[in-house]
Structure P
């Protein structure tokens with residue numbers, strides 16, 4: 001992947017969970033990285049290990065206002081958006097604005113710089129799917145006025161705008177549809193299943209499971225995801241590509257697996273299902289396998305074991 005060596009990349013939302021891992025990998029590959037984040041949900045601590053690396057800069061800024069980076073830019077990675085369930089009610093307008101205005105500014109900069117633009121989309125564009133697994137050809141089942149709609153529709157609009165810039169202005173674009181991802185640097189209170197389960201298990205509380213726990217998710221370890229994104233970036237594919245783990249698991253099974261990894265048995269706290277909570281989620285990764293030669297390698301239990309020390313440190317819980 002040495003094609004990133006000596007390149008200059010701008011990572012929007014680069015201090016977030018996924019963005020910080022992307023910045024780390026790009027620096028390791030030899031790229032100069034400008035990390036831009038307004039820190040509404042991201043944290044400077046997520047990239048503090050990169051400070052002092054040649055060419056790395058962290059800029060606190062809101063790309064909704066405007067976007068300009070002096071000098072040449074080879075890649076623009078747009079990972080700027082709050083993306084967790086708790087954010088949908090805390091920051092609904094900010095999510096819509098960054099999905100629309102922020103994406104417009106990001107694409108405008110890529111156009112002006114002649115840079116490759118990589119749009120971080122999401123499996124949420126499929127909504128509560130009526131097709132399982134979800135191929136890229138599936139148009140989805142989204143409630144545009146529901147609580148989750150601010151994120152779902154923001155990402156769907158972002159995809160449409162990305163393709164419009166590609167078709168109209170010839171911008172070299174990529175669209176990655178990211179499925180459930182987990183790993184170090186997740187926010188313990190972000191409302192997703194993995195942080196919620198680790199936080200409860202480490203505190204000795206029953207794990208909060210929505211409904212009866214029969215809804216499914218497919219979880220991809222963050223290192224695998226970043227590898228897939230970089231392979232897509234270096235491809236010539238403009239249409240959306242699913243990047244995720246096709247191993248489907250119920251939420252109840254996930255809760256039990258987390259308890260086993262932590263080494264506790266604290267039981268389950270069954271709670272009401274949130275509105276529009278997807279019943280199933282599983283990527284069809286045929287295109288990623290065929291076009292990129294990519295598929296995830298880290299098994300769920302191993303990935304959770306790699307993630308556990310992060311939550312112990314974040315929550316101040318000593319190891320066994």
Structure Q
């Protein structure tokens with residue numbers, strides 16, 4: 001039985017939650033925290049009830065602690081509030097949202113590294129998803145990044161305590177060269193400045209604030225050399241992952257090999273981080289804009305024929 005606590009965030013997608021529970025059942029965690037947001041409208045009441053009912057189907061010995069909201073809290077507050085509740089009870093945890101389906105080796109990967117880096121203040125998160133291109137089977141099992149990965153991840157109570165959803169120092173930092181010292185290009189600086197400004201204005205998400213927190217504390221995040229997470233949530237009913245074609249750019253999930261081969265030093269893999277910025281952040285923004293330009297051009301060309 002797997003001893004590291006797991007926090008599971010669910011909402012209104014029973015088909016996702018069923019797949020995730022099947023993946024978790026492989027390791028049979030001894031302790032499971034389940035956080036469920038409430039319905040946004042009357043049409044979602046039944047879906048939320050169906051999703052929660054799946055948790056009641058767990059058939060292995062397990063302590064299940066539930067935090068179910070009666071009304072909708074929203075993504076921005078539901079996950080941070082839920083994690084605060086979790087870390088009031090445990091010192092470390094693996095975190096999975098309903099659409100992030102892990103390979104079996106993901107759990108042991110997190111368990112090993114939670115122990116190894118528990119007392120290293122620089123290492124703030126452990127991620128199971130690789131987003132920067134095809135899998136590479138090099139000599140090292142993982143690398144260090146400035147970008148935290150939240151499609152299946154783990155962290156510690158004392159590291160999470162630094163999380164600042166309101167990004168309280170951003171107003172002062174944006175007037176400085178802070179982002180220029182962190183990011184590789186002016187386009188990346190412009191992208192993240194815009195994102196952080198949107199967060200300041202209440203953008204309905206929380207994960208950009210995690211990146212801000214890591215950068216503020218010069219923290220590092222672990223990313224695996226192989227992708228261990230499949231995201232099954234690219235659909236019209238998702239909160240953020242609406243563009244299904246985006247999933248095609250990510251490598252297929254596979255299990256990592258044990259024993260892990262640890263990096264010889266704790267430093268950012270700059271080449272990998274540049275790819276992450278291009279694939280997932282400012283580069284993706286640029287590609288989306290280019291698609292819009294092409295569609296406008298094609299539309300105008302068709303009007304002229």
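We did not get these values from a lab; they are worked out from the coordinates using the rules stated. Everything numeric in this text was worked out from a predicted model, so none of it was measured. Cβ atoms are built from the backbone, for glycine too; each structure is taken alone.
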Notebook entry, point to check: A value of 0.90 was derived for FRET efficiency 1/(1 + (r/R0)^6) of positions 10 and 130 (r between Cβ atoms, R0 = 35 Å, to 0.05); which structure in P, Q was it taken from?
Noted result: Q
Check: Of the structures labelled P, Q, which one yields 4.1 when distance in nm of label points 7 Å out along Cα→Cβ at positions 74 and 210 is computed from its coordinates?
Finding: P
Margin query: If distance in nm of label points 7 Å out along Cα→Cβ at positions 58 and 250 is calculated from each of P, Q, which structure is the one that comes out at 2.4?
Written below: Q
Checklist line | Origin of the derived value 20.3 (Kirkwood radius over Cα pairs in Å; candidates P, Q) | finding: Q
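Could you figure out which one of P, Q the value 22 for relative contact order in percent (Cα under 8 Å, 6 or more apart) was computed from? Write out the running numbers ahead of the final one.
On the way: P: 17; Q: 22.
Comparing all candidates, it corresponds to Q.
Identify the structure, out of P, Q, from whose coordinates distance in nm of label points 7 Å out along Cα→Cβ at positions 50 and 274 was calculated to give 4.7. Mind showing how you got there, number by number?
Values: P: 2.7; Q: 4.7.
Attributed to the structure labelled Q.
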Checklist line | Ranking P, Q by Kirkwood radius over Cα pairs in Å, for residues 90-145 alone, the structure that comes out highest | finding: P
